[in-house]
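Down below are the structures I want you to see.
Quick note: the coordinates plus some simple rules give every number you see, no bench work behind them. Predicted, not measured: the structure shown is a model, and the values here were computed from it. Cβ atoms are built from the backbone, for glycine too; each structure is taken alone.
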Structure I
Amino acid sequence: MAADEASELFGDVAGLCAALVDGTEAGVAVFDADLRFRYVNPALARINGVPAADHIGRRVREVVPEVDAREDVMRLVLADGIARVGVTTGHTHVSSPHEQRYWRGSFHRIALGGGRPGLALVIQEVSEDRRLLSELERARERLLLLDAAAVRIGTTLDVETTCQELADLLTEAIADGTTVEVLPGRGENARSPKGRTRLRRTGMAARPELRSAMRGFGVPGQYVDYQATATITRVLQTGRAEVDNQLDDEALGRRAPSPDRVGPYREAGIHSILVVPLSARGARVGTATMVRQGDSPPFDDDDVAVAQALADRAAISLDNARRYAREHGIAVELQRSLLATPGRPGDGLEVVGRYLPAGAQDLVGGDWFDSVRLPGGWTMLAIGDVMGHGVEAAVEMSQYRAVLRVLAAMDIPPNVILQRMDTLLTSLSGERPATLLLGAADPTNRVCAFANAGHLPPAFIAPDGSVSLVRLPEAPPIGVGVAGPYSTVVVRWPEDHTLLLYTDGLVERRGVDIDHSLDQLAGLRLTPGASPETLIDEIVSALAQPSPDDDTAVLLARVVPPEAGKG
């Protein structure tokens, strides 16, 4: 565009520029080579809270001392003429709701009168944008923490492990040290001194500089008694998080577990405490306590929100773990009460049993064994596996065992017992299928009559420690709606041999053919002449997995000479 055309379109160009600069909401300033103000527009005067005339001839730090003017950037632009963008921070003489203010500035080298170098600055406040970005970043961090909690908290159905996982994550995320404590459960040492609340410490984590002091306040497994005015006591009562930032000694003495904690807290440099409740399904489970020390800042609302979100996630896992522990305890006691007692169920026979729960959590299930004394010197040996785990499987196992004992007393062959059990239990709704192996043993005549319903074959252990399987006709498990047929096979009981009955948890392996697993059993070489207890130890050591997927039952029976049976 030619100059005359510009003049025609805009009129007085200089006047137009002045009007634009004076009317814009952006702050505009002109500096000389010494970085002193030569011009300030009305907007910048309002931003700084200083009249425009009071800027002239002074540097930024002389007008607004709390503002970082980025003189380093200004000198670079003066030196090489390359325009740059920078962020200026600080506070002017004008009050602001922002704890820290930010301005985005654009620096340009210009020519002043007489060709002297100068600098032009155009700035605009971006404090609110920064605040929104900061909130978005904190929200993102919370989501990442919640994602981490979903993966790292509740990896097992164990209360102590879950509490430690929570303590570790809280310490990594927002605290210098964390303790997690739960209310005592049934059967625990729940009695506390009058006027105090007892909790059991179940998790603790701290940064290296605080670990020694934290251990002095109690370690996992110990009970801690809290005074009535303690913050933890109130949090348990109200179900709301509480923050104690930078309390004086008197207030800290009231809110700590006991007044004598004030000294150790001060020595450790602890100045801020945050307690959040652990609540699940409307009930209090415990608390998580976080502390900060030294140069760490006090806890704020964001810290409370993050801690409570993590605690809520952990509380569900804790409640699940406690419910599992109660159910598991019931199942274990039921399982123990229903398994046959080792010993001499009948004349001439010695029986030893072993039960192994499944997995690292000792999960009980439906595996069982029994021995029933029959008329005529016979003994019924039984081993079975009801599908599933937990209380339900143990209860249904007891039903199978009860039905077997009733039918065994009728003095009928093993195959008929299986047939009647299948008919009766199939007619009952909700019964779980089960495999079952029966052996009617006659130690006097050294024979055993076997009948099998989908179970693995029995085996004999020879005096030299070798193992041989007894192959039986295949037949379906009980309770699947297929009526047999079941058959009885009479097998000679070799002299000085030990009968081995077992469930699939002993030999089955995921991804391994069962025939291969049975070959491993048959390939065992046990200690010659060993006692039944020693043989079980060796069999379990050789075949049982450290953390099996399924529970396991093992039963050994050995013919005892008449003179030994009388001793």
Structure II
Amino acid sequence: MKYFLTTLTLTIALFSCQSKEKSTPVKQNPKPNILWIVCEDISPTLSFYGDSTAKTPNLDKLAKESLIYDNSFAVVGVCAPSRSAIITSMYPTTIGTMHMRTGQDIQSWGNRTYKNSEEQGWKDITGKPIRQYSAVIPEEVKCFTEYLRAAGYYCTNNQKTDYQFAAPITAWDENNAKAHWRNRPKGKPFFSVFNIDDTHESKLWKHEDLPLTVNPDSVPVPPYFPDNAASRHMVARNYSNIEMMDAKVGKILDQLKADGLYDNTIVFFYSDHGGPLPREKREIYDVGLKTPFIIKDINSKTKGRTDRLISYVDLGATVLSLAGIKPPSYMEGKPFRGEFDTQKRDYVFGSSDRFDEYSDRIRSVRNKQFLYLRNYFPELPKYKDVSYRKQIPMMSNFLELEKEGKLNEVQHSWFETKTKEELYDCSVDPFNLNNLADDPKYADVLSNMRTAFIDHYEGRADMGQMPESQLIDMMWPNYQQPVTAKATVQEKDGKVTLTSKTEGASIAYYISDKPDEQLDLDSHWQLYVEPVPVEKGKYIYTRAQRIGYKESDILVKPL
């Protein structure tokens, strides 16, 4: 209870903080172009990590020209909380985005129809019903791309967001299926993201109509699966999907080379978290959090591999550092490349909370050798009966064998209840199957990992300690989404100043010849950074938005 009250106090302090800090660019000429190629749901099951089951010639070639990271970790083993950490450089547990999913990332979902959490009967850990909401994060926290845009970058996202909040229009110059560096104004540096979904968990069942390019008889079957036809088919489907993903990576790189930009562009390749298969996705073990991660430098000047620990909370801060922009001090992520690379991580941290209809709470600490887990509800089974996962064809066979008592000890362990603590030596136990927490020989290691856990959360809010229904009430009082105040427009000395009464709001604007233009809400809005020169006879469109709030109405004024 004492810890919970401390957490609540810290949380309220975060939400009431009124930081006005801005991140200032450091002079750097020329600014590097930066490209992210992001796939979904794969562990380091690639040839440059020692697994040649899938044929990935494009990634193999890129890896030879890149620095390969052997210790890269997502902060959550599922997409939306992980992506919230990436876009904000903040831990989901600090800003309240740790539950999968909130249900309000409408830009990510497009025109698809989803039942909301209330209709599906989703509940928090206390059994209270929860509803759809957009996470209202601390007011000073921005999408890191705003700092890039303010420094002159053209930022594009093609196309997934999935941040646990609707992506504000101030985050991207373009955020749609056609977003591309090729659309930038001449001379502007770019930061472009391409998301490839062929390896997503859903593709294990949606690609049943596609031929396998990997032979099921030749795939390695993890020890936590029964080695049968159903498992082999799914593992082969996963590797086949990786091969399809690789072909798309090749097409993006070919475009970069065709434009003469390959040598002077920094290229990242990574997966948003670990593998898609049962006992991988959503798990806090290495198979859920450990990822492939490579960076090709300008002119491929940095090659080889490194065992340096990196966390996905560091990605946004690292891109700012590469662009010569000092990350704002509120960011929990720290750069591991670029001008402001001063960090040395001894540990990375992970979290596991609600996944769809199933609530739990687990925290993890990982160093280069050991993984430590703290289970807050050890009476719950490791297995989470998530409906979405049960659409994977092998799951019905897996569950039936468990019901019939036909799984071996390792396979059955996923369905057992947890212990309060878990400790694994990942150097000899990569699948995290042998819990060493009660082994006296590892008492010192256990103590050190506990200390790292305590040090990490001391003075830092863990909003997962708060029942989600209470968190929603705090973010959306009376279950009403807060609304961002309209931007006000003031003209003085030939310039237009834009402000909003909502603390933490960002403002977008658009200059038009027409008073009634139908605007694309996902592209071509300008980020307001400083007063804008007046263009007589034209019209300024403005819209303000604080993350998690409903965006303001669009205001149109003649200039």
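Comparing distance in nm of label points 7 Å out along Cα→Cβ at positions 322 and 450 across I, II, which structure shows the greatest value?
I
Looking at relative contact order in percent (Cα under 8 Å, 6 or more apart), point out which structure of I, II has the largest value.
When relative contact order in percent (Cα under 8 Å, 6 or more apart) is computed for each of I, II, structure II gives the biggest number.
Given -11000 as the derived value for helix-only ellipticity at 222 nm (-39500 (n - 2.57) for each DSSP H run of 4 or more, over all residues; to 500), which of the supplied structures I, II does it correspond to? Please list the in-between numbers first.
Numbers: I: -11000; II: -6500.
Clearly, the read-out refers to I.
Assuming 128, 69, 46 is Cα extents along the principal axes in Å as calculated from a single structure, say which of I, II it is.
Attributed to the structure labelled I.
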